[in-house]
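Read the figures in this text as sums done on the coordinates, not as results from a lab. No experiment lies behind these values; they were computed from the predicted model shown. Cβ atoms are built from the backbone, for glycine too; each structure is taken alone.
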Structure 1
Amino acid sequence: MGSSEIEGMKGIESFPKTAPAPKTVLPEPVKPPTEIVQQAAYLHPGILVNVRGRWEGSDHLLNLSNNIGVYVALIKPEEETLSVTPSILQKEVETIFGRANIKPQTLAPAGSPPLPAFEIEIFVYPIDKGYAAFLEGRLFESVVLDRFKMDTNMAFQAITWEKQALIVSPKDKFEEQLIKNVQEIADAFAIRFQAYEALKKSAY
């Protein structure tokens, strides 16, 4: 082997056989906030506001669309027959909503969930010489949670307003009382909706 070849070999050996791995720089860890034991004070759908260190709650219908689908579900034993039907009760709700400029039809962009929607769910149970019934009016809306990031084809719905009623009535008065309570729940929602509509108009 000539001297020139030996010198060439020495030049090759002077290079490192493997390049050093780049140094990985990790971000500084985020210190989680200190957690303390807290007591819930408002256990209803709505908004929570921190007022002087205390979380207080209320319903909140500001900027709610006036296109709201209306649904009524009547759940009872199969053998029980009532002349009042879900469609009759739904018409009662739609009439009251119409007076408050609430259109009983959900309008949403294509690909979005069919919300908001308002449902009155009624459970009827026969008792001695009458009926007991539990009614619940609920507004469903699409909400965003911090727990996870959802796919674009997913949506999380939650109850953002509700009102309940309990009826115990003799059979000959039950349907009258049922219609009256459905009307009262629909009225309560319509009144709150109008109050927030008036608030929006006064602010803008």
Structure 2
Amino acid sequence: MDINALAIILQTTIGLVVLCIVFVWLWPAVRLDAFRQNLFAVRDELFDYAASGRIPFQHPAYRLLRQSMNGFIRYAHRISVFQIAMTLLMWKATQVVEPEYGWTKKWENALASIEDDGVKEQLKEFHNRVAVMVAERIVLGSPLLIVFLIVCLVADLCQQGWKSVHQTFRQAVVEAASRAVDPRRLEEEAMKAAA
């Protein structure tokens, strides 16, 4: 073996090690930090919305939404397909009946108590933004779910046409994630983490 072949082998090995470090260690850390930062930004917008006087800080809908966001921030490192699968298996092993979705019931009751439809819609929008971010975190963290996302995206584009690629992408992400795990279960786990 000559020196050129050894140099190529060494360069290739070093390149593969660097790629492994980037994709196995650095990229997940960057995704986690970006996810948390985006949640902080939405939580800050929610705070500013309440500070403007549109909804009291003590209102149950505001408090539940903020607790949910805090739970997802704290629980973010556990929002992966593997962790979710383990949580679902634990729930199935420890519960004979379907779990109660306490957070979802409280959220729906709190929204029903809001008389101003504009405020209600804005709070729903905050909630939806967080749900999409969580769905993106789940789906884009799993190669298998990325393939499923592509299938959902193609199906949605064929069904709806090219009206809004961004909106179609968001719908496909939420659909792929909700097929993997019920979003209400994620919110229940986030509330446990926030408590």
Structure responsible for 30, 22, 12, with semi-axes √(5λ) of the Cα gyration tensor in Å, for residues 40-143 alone calculated and labels 1, 2 on offer:
1
Comparing relative contact order in percent (Cα under 8 Å, 6 or more apart) across structures 1, 2, the largest value goes to 2
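Supply the structure label, taken from 1, 2, corresponding to distance in nm of label points 7 Å out along Cα→Cβ at positions 48 and 176 with the calculated value 3.1.
2
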Per Rg/Rh (Cα atoms, Kirkwood Rh), the highest-valued of structures 1, 2:
1
Tell me which structure, out of 1, 2, gives -26500 once helix-only ellipticity at 222 nm (-39500 (n - 2.57) for each DSSP H run of 4 or more, over all residues; to 500) is calculated.
2
Given that mean count of other Cβ atoms within 10 Å over residues 32-39, derived from a single structure, equals 5.5, which label among 1, 2 identifies that structure?
1
Supply the structure label, taken from 1, 2, corresponding to mean count of other Cβ atoms within 10 Å over residues 88-95 with the calculated value 10.5.
2
